[in-house]
Every structure is written in structure tokens, then in C-alpha cells.
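Listed after this line are the structures, all set down as C-alpha cells.
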Structure 1
Amino acid sequence: MIDCKHITKIYKSGSDETVVLRDVSFKINDGEFVAIMGPSGSGKSTLMHILGALDSPTSGQYFLDKRDVSSLSDDELAVVRKHNIGFVFQAYNLLKRASVLRNVTLPLLYAGVPTRQRQEKAMEALISAGMPKDRWHYLSNELSGGQMQRVAIARALVNNPSLILADEPTGNLDSVTGEIVLATFQKLNQEKKCTIILITHELYVAEHADRIIHIKDGQITKDEKNSKKRNAIISEKN
């Protein structure tokens, strides 16, 4: 699914250059659950932007589903984001005064999907994300943090993307609620075979994935199968 070849990213300001990624190469297969872990300033956020088609590398190639995303225009990148990638962010990014269902159906509205089909797809995504049905008509600002994150996961799922990219998805949650969200990702990976990339600076969070790619100072320092995988327990209470 993903093939990064010698990715380098350089930011320029006048005559100054800052090298953020240095010759980064790796592959991720369909259905893998991978954590990319590194400290602040390691380059993981820049790498996430490239994997999410939010930015392009200075040099190197990024293939997603055998398509060279690194060579696409801004408009073409927007199409890739719309149809191929589901995003889950630390801050949830939900519409506060819209219902759970409304938040999840919005990507389908922008895609021109008919109303009835939007509702069906949104409900299916909410079930997959483990969101209790009795909360579907709540406004998003009436939910707990864990519930809001599961709504965000459902929204990421609703277009059936080939890749789910989760950026510090437990960063605003307490440890118990974070476990629930991580359990949701594990369930999606195991049952729906979703390809998931989890961006984190915490080893404890990364250990919920099957594979961990370590990044520091813009370079991959280790790429390993996770032999200490933590299995979270999902709950409907939060």
C-alpha cells in the first residue's frame, strides 16, 4: 500500500535551510497497524503531512496504492485526501453544534452522496467505531472526550479510505479513555482489516500497534515488529 523511497524534506527561509527528513524509506502493507514514534522535533509530524497528502517531499517518492503521490499537484492531492485517507486528530475537529450523525455524514455531503446513503454509511461507521447508538443524536459538545474521538474515527471511516492516519489520537484523553480509543483502532484493524498509521511520542501508545517505526532527527533509527503488543479492552461506557 505505502512505499516511501528516499524521502527528504527541506524547509527554506531566505538563505537558511532546515533539513527535517533525511533519506527516509519504508513500506507498509495493506492491513498493517503501524505506529510512527518519535520525540518532539523528530520529523514525525512532517512525515505525517507527507503520508496524508498534506505536503510533498523535497526529494524522493511516496507511493500510495501504487500511485506516485509525491508528484501530484495541490488539486490532485486534495482528491487523494478526499477519497483515500481518513484523518483522526488529537483535537477531534468536530463541529460543536452539530449532532454526531451530522458530523459523520459531512464528508459524504461534500462528496455528493445522496441523503439516504449518507445516513446508512454514517450509521455503519459509528457502529464500527463503537459509538453507542443512544448518543448519535447528541451534539458533539455534549459528549465525553472518548466519545468525541470515536465520532472522529467514524468520520474517518465513512468514505471507506484505504488508509487511516491518526495523529496523537489519545493526546487529550486520560489513560482509561485513551485505552478505549486504542481498543477501537485495534478492533478496526483486526475485524475490518483497516490499514492504520498511528503517530505518537509515547512508547506505551505505540505498543498497541503491531509494528513500530522509530524516528529521530529526521531519520528512521529502528523499524521493528512489536513483540510486546498491548491489547486494549474496549468499553461502551466512555
Structure 2
Amino acid sequence: MKDLKGKFDTIFFDADDTLWENERFFRAAEDQFIELLADYTGPEGVQDLLWRKQEDNIPLFGYGSKTYMIGMTDAAVELCGGHLPERIYQGVKKIITDLAFHEFEIVDGVEDTLKALQGRYRMIVATKGDLPEQMNKYRTSGLERYFHHCEVMENKDEKNYLELAAKHDLDPEQLLMIGNSVRSDIAPVVNIGGTAIHTPHDVVWVHEMMDMPESDRIIEVKTIKEILDYLL
């Protein structure tokens, strides 16, 4: 077992689907949207168009539920030939409203893990997305008391992680990132010389999917509680 004790002073944690549930609510909204529009092109056609609209809008509007909602509206308008019937409009509005106000749920084992690490490390949330949205989640979570603060990053690529390290007076080799997304939390960190612990989630956003890179600076665990075996 790789021992990380004494090698890092700061730990960065991803937020969505690492600290609290997120993607499964989006999947539920997606399923409802597909059912609502399936008569126009079939379930696979609705899903493919929605994914394409999301990808088109991310460069324009960034990450977060607002971008997802815009993509959903764009897809519905296109499928309906440029005009939304009242039934479709009300259906999309309900899906979007339910998504915006879904029940908040902490990932199992997170709070016990943070309690065990508190006082031993400086802990910082490093997430990406819409700033007000992510900060609201952070404050709503009840986990704020465990963290030094929360960083809402523009993106999570090598450039952003280098900027994150510099902001906190760390060399890239001093970065320790914990998260569920290989694309956002693991690969870019090890690419700049940092260390990453992958805490998998059973639901992964298609945008975040990629193969796990090979590196001796990647640790894979089954649950977030297992990071304590490496850090304490």
C-alpha cells in the first residue's frame, strides 16, 4: 500500500459526486426529458440530440445546471420544429424546476472521512461550474466547517491546476486531488506531476468519461473512507 502520510499538507476535494450526489439527479431529468419527447424521434434520438446540445453549450456557458437547462430547451425546440406545444413547454419547465430544487444528499462516508482528517490537513474543495450554484451547494451541504474554503474553477485541465497550485503557494508535485472524475480530477493532476486518489461513483456524466491513465501517482479506492488508509 502506498503511504502518503507526511507527504502533503493540503488535500483538494472534488465536490459533485465526490462529496455530494449530483449526476443521478441529472440522469433522472434526462430520462424524463426522453420520455416527454420520444414520440418526435425515438428515445435514442432524443438522448443523442440532448448530449450534442450540452456539448455545444459548454464552451459558451460553462458547466452547471443552467447550461444543462439551456441544452434541454434547445433540444426540445429543435425536435418540435421551432415551436414548443404547451404540453412540451410545461413538461420541460417541470423537469427543469424539479432538477433545480432536488433533495440534497451527502455521499455515504464523506462526513466521517472529513472528521477523521480535520486538523491533520488543510482541506479545500476544488470544483468547477457556475460560481453561485457551486457556492450554494457548498454552503447548503453542511460540510463547510471541515474546509479551509472552496475554489470554483473555470475548468479542470492542466492549466487550471497549475494556477490552483500557484494560488496556494504549492509546487505541482505538492498537489493531492481526490475525486470521482478521471477526466477532471485524476488525469490533469498527474499530468502536471501531482498525485490523485480516484473515488469512483456508480453514475458518471458522459462528458467526463475517459480511460484511467497509467501512473504510479494514481491511487484507486472503492469508497471515500478508504482514503484514510493512505493518509492517516
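Each value in this text was obtained by applying a stated rule to the coordinates, not by laboratory testing. Predicted model only: the values in this text are computed from it and were never measured. Cβ atoms are built from the backbone, for glycine too; each structure is taken alone.
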Which of 1, 2 yields -10000 [helix-only ellipticity at 222 nm (-39500 (n - 2.57) for each DSSP H run of 4 or more, over all residues; to 500), calculated]: 1
Label whose coordinates, when Cα extents along the principal axes in Å is calculated, return 61, 32, 30 (choices 1, 2): 2
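For distance in nm of label points 7 Å out along Cα→Cβ at positions 89 and 129, the calculated result is 2.9, so let me know which of 1, 2 that is. Present the calculation step by step, with values, prior to reporting the outcome.
Working: 1: 1.4; 2: 2.9.
Source structure for this number: 2.
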Distance in nm of label points 7 Å out along Cα→Cβ at positions 113 and 137 - highest-scoring structure of 1, 2: 1
